[in-house]
Structure 1
Amino acid sequence: MAKKVCPICGGKLGMYRLRFKDGAICQKCLIKYKFGNIIGVRPSVVNWASSHTIADVQQMVNDGKDFSQMNPVSGTPSEEYQQKMDVIHSQMDEAGVSDLFGTKKEIKELPNILDLEHGEKIIYLASGMDSDGNTVLIVCTNTRVITIDKGPLYGVKTNVIPLDMVNGVTYSNGLELGKIAITNGALVIGYSNIYNDAAKKLAEAIKNQAYIFKNKSIEKDKPNNDFADQIRSLKSLLDDGIITQEEFDAKKKQILGI
C-alpha cells in the first residue's frame, strides 16, 4: 500500500494533518503556512479548509502568502494586511523605487515585518544578491536596515542592522550592476547584483538615515545643562517687569517639560 504524501511538500502525511475538500496537508506545512501550530488548528481554519481545495493552498503558496495574510471567510488577503500593503506601496512610490527584480515574495512579507504602527517607514529598498547567492530584498527604513529572503523550503529569513550600529556604507558601480557594503561594527556585509542607480540611492539612504538616527539619539541623551540658564534669564525678565508671573510660570514648565 502506497504511503500517503503531502501534496504541498511531498513529505509523509502523518496522523496530524489539515483536511481540505480534496485532500490534506501535513503537520509541517500547516505550521509553516500558519494554518495552526503544534497544539492545534482554530475552528475558523478548519471551516475554511473544508470549503477549499489543495489547489487553493498551492495558489496561496505560489503567491508567496501564508494563512495569516488570508481572510478565513473568503480566502482573500485580510483587511489589515491590505491596509498595511497600501501604506507600503505608497511609501515605495514616494521613495521612487525601481529595482525589485525577483523579490515579489519578499515584498509580500513586508506587512508582517515592518512596524508601521509605531512609525517605521520605508526610505528606500532594492533587490540584490547576498554572499550565499540568494536574491534578497534590501530595505532601509528610518530605524534599521533589513534584508529579507523567502524560500520554498526554509520560509522567511531576515537579517536586521539597527541604524545606530551602521558604521559606514560604500557602493561601487559596474557596467550595469553595482554592489554595496555595510559596515556593522567589525563586520562588513556585502550585497551585489543591484542596478547601479539603485545601489547609489540605497547606500545614500542608509548613510543619511544612520546619521539622522544617531543625531536624534545624541540629542535625546544630551544633558539639559542649559535649563538653569534659561530659567535664570526668564527670572531676570520677571524681576525687570518685562514678563508677568503667569508668563514666567508657563515658560518654566515648557522648558522643564512638565
Structure 2
Amino acid sequence: MPAKIATSRRIKPKPKRKPALPRAPRGARIRAQLTVERLRELYPAVTELTHQDAFQLLIATILSAQTTDRSVNLITPKLFGLYPTPLDLAGADPAKVQAIIKPTGFFRSKTERIISASRKLIELFGGVVPGNIDDLVKLPGIGRKTANVILGVGFNVPGFAVDTHVKRLTNLLGLVKTRDPEKIERLVTKMVPREEWTGLSLRLILHGRRVCIARRPRCEECLLNDFCPSSRTRSKQMRKVSPG
C-alpha cells in the first residue's frame, strides 16, 4: 500500500481575549446613574469643536490632541476653507498646512496625521468617513477615543469616548478604579444605558473643564458633590452611597 502523506492542517489562531475587567467600586452603578441624570440637566450633549460634517469633525478631533478646542476652532475655518474635502487635504503641501495649524501645537506630527488620514480615507473608503469603529480605527491618528467621538457626534451612534477628563472624573466619582481607557469604557458602558453613552462622555468632558478642574476643583459648586467620594466639601461619612 502506498504510504500516506501527512498533510499539515492550518491551525486557526485563537481570538485574543479581552483583558479581565477589574471590579467596579462599591456603589458605582448608583453613582453612574446619578451622574447621568444630573449632568444631563446641566450640559447639552455636544462637542465644542466647530464642524460642518463628519470629515471636519474627524480632522478637528485629531487636531484637538494636547490642546484646547478653542485653539482648534481658531484655525479650522482657514484650514477647511483651503482644504474642504479629503481629496483637497490629501494633496495639500505639508508646509502650508503646518503654518495654518501651528497654534495647536505638535503641528508637524498633526500635519502628517491629518494628511495621512485623508489619503487613507480616499484609499479605503472613497473619501467617505465610515460610520463604525472597526473602520475608523484603520485611519492614521484615530484611536478608540477619537472614533467614539466621531460616531457619537457625527453619526448619532452611541460611543463612550475616554479622554483625560473622562479618565480623571470616572475615577474621582468612584465609577471605576483603573486608568486604562479601554477598561473604563467597558466598565461604564455596563452601568449606563446605551443611549446615554455619548452624552455622558461629552458632559463629563465639559464638567471637567468647567467645574471639576484638575488643579483646582470647585467642589462647592459641583452638583455631584453630595455623592462624589472625592468631594472636598463634606465628611467621608456623608459621601457614602448605598450600593442598593
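None of the figures in this text is laboratory data; all of them are computed from the coordinates on show. From a predicted model like this one, the values you see are computed outputs, not experimental measurements. Cβ atoms are built from the backbone, for glycine too; each structure is taken alone.
Could you figure out which one of 1, 2 the value 2.7 for distance in nm of label points 7 Å out along Cα→Cβ at positions 89 and 193 was computed from? Don't skip to the answer; put the middle values down first.
On the way: 1: 2.7; 2: 3.4.
Here the read-out was taken from 1.
To test your reading of the models, identify which of 1, 2 gives -14500 for helix-only ellipticity at 222 nm (-39500 (n - 2.57) for each DSSP H run of 4 or more, over all residues; to 500) when calculated. Working shown, then result.
Numbers: 1: -11500; 2: -14500.
The read-out comes from structure 2.
Thinking only about distance in nm of label points 7 Å out along Cα→Cβ at positions 57 and 121, which of 1, 2 has the largest value? Please list the in-between numbers first.
Working: 1: 4.2; 2: 1.2.
Structure 1 comes out on top.
When relative contact order in percent (Cα under 8 Å, 6 or more apart) is calculated for each of the structures 1, 2, which structure yields the highest value? Show your work: numbers first, answer last.
Numbers: 1: 10; 2: 24.
Top value of relative contact order in percent (Cα under 8 Å, 6 or more apart), among 1, 2, belongs to structure 2.
Compare mean count of other Cβ atoms within 10 Å over residues 209-216 across structures 1, 2 and report the one with the greatest value. Display every interim value, and only then the final one.
Values: 1: 15.6; 2: 13.0.
Biggest value here belongs to 1.
When Rg/Rh (Cα atoms, Kirkwood Rh), for residues 97-136 alone is calculated for each of the structures 1, 2, which structure yields the highest value?
Once Rg/Rh (Cα atoms, Kirkwood Rh), for residues 97-136 alone is tallied for 1, 2, the winner is 2.
For which of the structures 1, 2 does the calculation of Cα extents along the principal axes in Å return 100, 52, 32?
Working through the options, I get structure 1.
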